[in-house]
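These are the structures, in structure tokens.
Read-outs: derived from the displayed coordinates by stated rules, not from any lab. As the structure is a computational prediction, the values presented were derived from the model and not from experiment. Cβ atoms are built from the backbone, for glycine too; each structure is taken alone.
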Structure I
Amino acid sequence: MTASSPLRVALAGLGTVGAGVVRLLDANGALVARRAGRPVEIVAVSARDRARDRGVDIARFDWVDDMNVLARHPQADVVVELIGGSDGPALTLARAALTAGKGLVTANKAMIAHHGLELATLAEGANAALKFEAAVAGGVPVIKGLRDGAAANEISRVYGILNGTCNFILTRMESDGRDFADVLAEAQALGFAEADPGFDIDGIDAAHKLSILASLAFGTQPAFAGVAISGIRHVLAADIVEAAALGYRIRLLGIAEAGHGGLFQRVHPHLVPLSHPLAHVAGATNAVVAEGNFVGRLLFQGAGAGDGPTASAVVADLIDIARGEFGPAYAMPAATLVAGAIADSGDRRGRAYLRFAVADKVGVLAEIAAAMRDAGVSIETLMQRGAHADNGVLVVMVTHEGPERSVAHALEKLRGSPSLVDEPLWMHMLV
């Protein structure tokens, strides 16, 4: 194959993103060819339903039902996997394509989070490309930014807003003063949230993406199992109001750091100070911050999902492959990625926002204050607000900086107390 011959693509998955890839190559094919140095052409496709109208012409492509056959398609140089799911047909296709020596481009964050090390090893053994820019933050080139642009830097921390559904819900709660359930229903009606939204609102989607970013940033093996995860189901409109009064906004953040204690990874709702750029990221936008020892703070921001942005990232990976520009998927050989220990979050120091729903009776505040005192937690502010839905009242506390272990100990002391009518909410305050 000569440098000017087309890069031929087998495409699995013709949903929103897959159809978007076809449309993009139809619309921008000449420009893509100029930038890639040769044409990029789809030659074969596969999906669940051949008869479905996707708004694009697929009759011109070879239709293949079997994933193993598609992976070894004689005319294809690269396989694009847009099926989804951490296992099943997607993983079968990925393994078969790389074993056959074909490049693989995927938008599948779950598969990369769970099986990325295996796939990177297969790719290196076959001298084949493994690319997954579209797996994190849609069209935002954060993977390339970390792997290539910041390659000369030691990254101290990588963090950000990694799920557009959660950010849409939180910012709409912020602007409208409505509670979570109401805004979730709106997000589902608008197509920002799935009918079963748990994958997004419980933080799993963001955790998959964070584990990928952490591996790229710190040279560690992908470690999804080590991510501490909490979503946004329990955030109230009252929390949004309290955060604003304190000079903060609430955002679901994924944060990863590597240090002497091991790899720390967390997806939790945080209070973000108004002085920080992430506090001003609104709607379904994604944003990632990386802090390098020479480059300083880098901010990557843009549309985190949708057919256009995600298809753009997929085709950008194909352009790199067409140019022959690919190396180790995680910026360094898979064999050199470190299997790091999981850092003990109890050793971390910071300020905490704590919200309690308590019975409206004498002595409740004293009980909470005593638990904090006995655990060594220093209280900065303590506020009692109006009625709660369960006939209690809300008590909000902000702590001084201290070890997280102490806060956890205090909350454990209060567990099961008849004074509490609901589980406390603990949110971290971003520094």
Structure II
Amino acid sequence: MSTALLLTIAIASVLILLLLVIKIKIHPFVALLVVSLLVAICTGIPADNIMKVIVSGMGGLLGSITIIIVLGAMLGAIIESSGGAEALAHKFTGTLGIKRTIAALTMAAFILGIPVFFEVGFIIVIPLIYGFAKVAKVSPIKYGLPMAGVMLTVHVALPTHPGPAAAAGILNADMGWLMLLGIIISVPVGIVGYFVAKAMNKNNYQLSLNVLEQLQLAKPENSPRKTQVQPPSASLISSLIVVPIVLIVVGTLAHTFLPEGNVIRQLLSLIGTPAIALLIALALSAWLLAIRRGVSKDKLGEILDRAIPSSAGVILVAGAGGAFGKVLVESGVGKALALSLETIHLPLIPAAFILSLALRASQGSATVAILTTSGLLTQAAAGISEMQLVLVTLSACFGGLGLSHVNDAGFWVVTRYLGLSVADGLKTWTVLTTAMGVTGFVIIWGLSFVI
């Protein structure tokens, strides 16, 4: 099938999906499956292989995020029901004020995003976002957008994460310089993202009913904590949120510095996996915030049960987004787009950014976009200076930051948790990630003339 036809099908599929979700009001899960099926048929994927591709795309993604999302939702439910998130929010808001609190949490999200995967970190901070939004009586989008933006930035730019780390290996870029320049560039990119999100938040967005209900769960008349003398301390809540982050970091360090086969390395690596780290944090929260404070086991069970329906919607839609992305990859859309752009013979740094951005838009995964771009540029990048090679790698990484939209599972995680409709998600999250990606590219291209 010709490149032009493949690209036409890809563009048409996104437009049909938006029509189904925004205009016809079909549930995103169903719409994604329908469009995935149509793309598979139109691009010539064998009929007996279509469902295998869809199932593998959904299963591959759900296998990595289902446990994390459910455990994160349960952890958030316990923290919310105890009144801890609001106690922490009251303390910080009273000390810093709303505007400074948003900036402080955005900086905290930047640090959190360095060792922790984007989706995991965002799910961990969701109860904080809700708690601060309740106290400040503002939309959770005001906190969530800038925090998610900076977390995704470090996810694609720093080699503590798989995309940039693997890209450095493919292009033989120096890992130390990649880390240093990645941090230096990510800071102004995060600042730009903060102000772009702030400008977006001047608009009022209609939140989903599900998020509105969650924001009302902690009201005194509905919450079990009205029978408690006082909510848990802000320091206790902070510690419980930091627990999984510390465990993940320790596991990463053990895997890096201890010899293979070492028993301590194996133990710490297991404890440091996101699912186990969240499970440990959940157990500590259940004891410290519920059982020890007099909440019955039946009541605790109700709190945990209440978290599952809210997480199920995110899981299903994200999984369907993974299926759509998998179909686009199998159809050859991304490869055709990359090859067509490669023939233009742009300078390496803009070529890396445009290739990665186009691949990100076409198949959804930032990591796949970064790795594919790096592979395509391997020969072209041979022989250039060490610093230029690092900048080419970073350009590919920041291309993977932009154009997060309906074929990206991360788009659905962010928009569903923040209560945004698909249309508002495209106006906010897609525009924000693209603005931050372009900012990173501009800085990189400017540096290429200096170093």
Structure III
Amino acid sequence: MKTIRAARIATAGALVALTACSAPAPELLTADGVERVSVDRADYPAELRSFRASAFGLGEALLTDGGDGFTGNVVSSPTSLLIALAMLRAGASGESAAEMDNILKFPADRRDEAMNAVLGSLEKFDGDPGSVDEDNPPRKPVMHAANGLFVDKGVPTGESFLDTLARHYGTGVYPVDFRNEGATKPAIDAWVNRNTGGRIKEAPAKYDPENTFSLLNALYFASAWSDPFDPNATSDLPFTTAAGEEIEAPAMHNELEMKYAEGAGWSAVDLPYADGFVMRLVLPEDPNSTPDRPAAAALTAERLTEIADTFDASPLESVRIQLPRWDHKSSFDLRKVLGALGLVKTLNTAEDFNNIQPDMKITQAAQAANITVAEKGTVAAAVTQINGMASGAPAEPERTINFDRPFHYQIVHIETGLPLFMGIVADPRS
């Protein structure tokens, strides 16, 4: 079996001497003894299907919440939240562990091994976000996933929890002094900035010196389309917003081979990137759309799963597409989102995360996400943070689809089917 050298930390307290916590960039502490295991994605089909169901459920919850936006536009990363929650689940026990498994639809066993397979699959496209020219997204997609764990140097952190993160999530720990905000906040923000190519510059949760634990996941995606849109074909055309207002918005046009699917109340396409990913665009028929809840926001996890399953059997067709440009960002209070899902015990226990830190309680959870979609391709980034405190001349197209009213979108990793990003375009102007 192939192995990758990773981190071993007995306790945060035992390693304080290895780093100066006053340093603006704390060292990622690793040591010999624990190796990240490389697993084969093909060995975990049932677990990966559970993860996809979980991601769609989290995506539905995020889009229903809507984040901090007031225009109806939403961009989120259900997969970033999924990875962060899987890392948290690695340290959960008791009622909280059972609640997370039940509500989040986590696999009954081999959860961490299966998530290792997901992360390994994404690593095929890993690259440095800071090297990307975002005005010219790369033909070879960059899909950078990073996991980070900041722990207070004075609080012991469970060895089994840290070993699991090292074996299956590829991360060690950054020991810091949370009460030293002048050193620790810039260090966490620098981690966020570096792993999102500067698209997100600060951690999404407000800094609290009382915390003793901060778990982060970052996702960064940049890719050119398989067939770019011709900027000369972009023109201002009508778009009906969720509020029912008809506006003029820059609309891109293209005609190419892609998967097309339709069902009761919806039609959709998989718009391909240059390799490995598609943007799934879902256009509801919209009979029940209202300004407060456009039809694109009413797509349930079950319906999104149905759409994904339909695409599995859909052939390539010639499609003429009209799609607006957009540049959106959102932020979420994830305690609110997860509470609405029913994770009451998880959010309030001071007993079930002792495997992470003694009497640890979740204090904050937040996500920030953004996306830019234009003629050449797409660039998107998201950070999820969970904090705790211890105590040729084409033929006539077979299809035409015009995204000229509110629609749902996803950036889908083809190999796993996971929706890395998910959002709604209600008004492409804002």
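Compare distance in nm of label points 7 Å out along Cα→Cβ at positions 39 and 303 across structures I, II, III and report the one with the greatest value.
With respect to distance in nm of label points 7 Å out along Cα→Cβ at positions 39 and 303, the highest-scoring structure among I, II, III is II.
Of the structures labelled I, II, III, one was used to calculate distance in nm of label points 7 Å out along Cα→Cβ at positions 63 and 407, giving 1.3. Name it.
Working through the options, I get structure III.
Can you say which of I, II, III returns -7000 when helix-only ellipticity at 222 nm (-39500 (n - 2.57) for each DSSP H run of 4 or more, over all residues; to 500) is computed?
III
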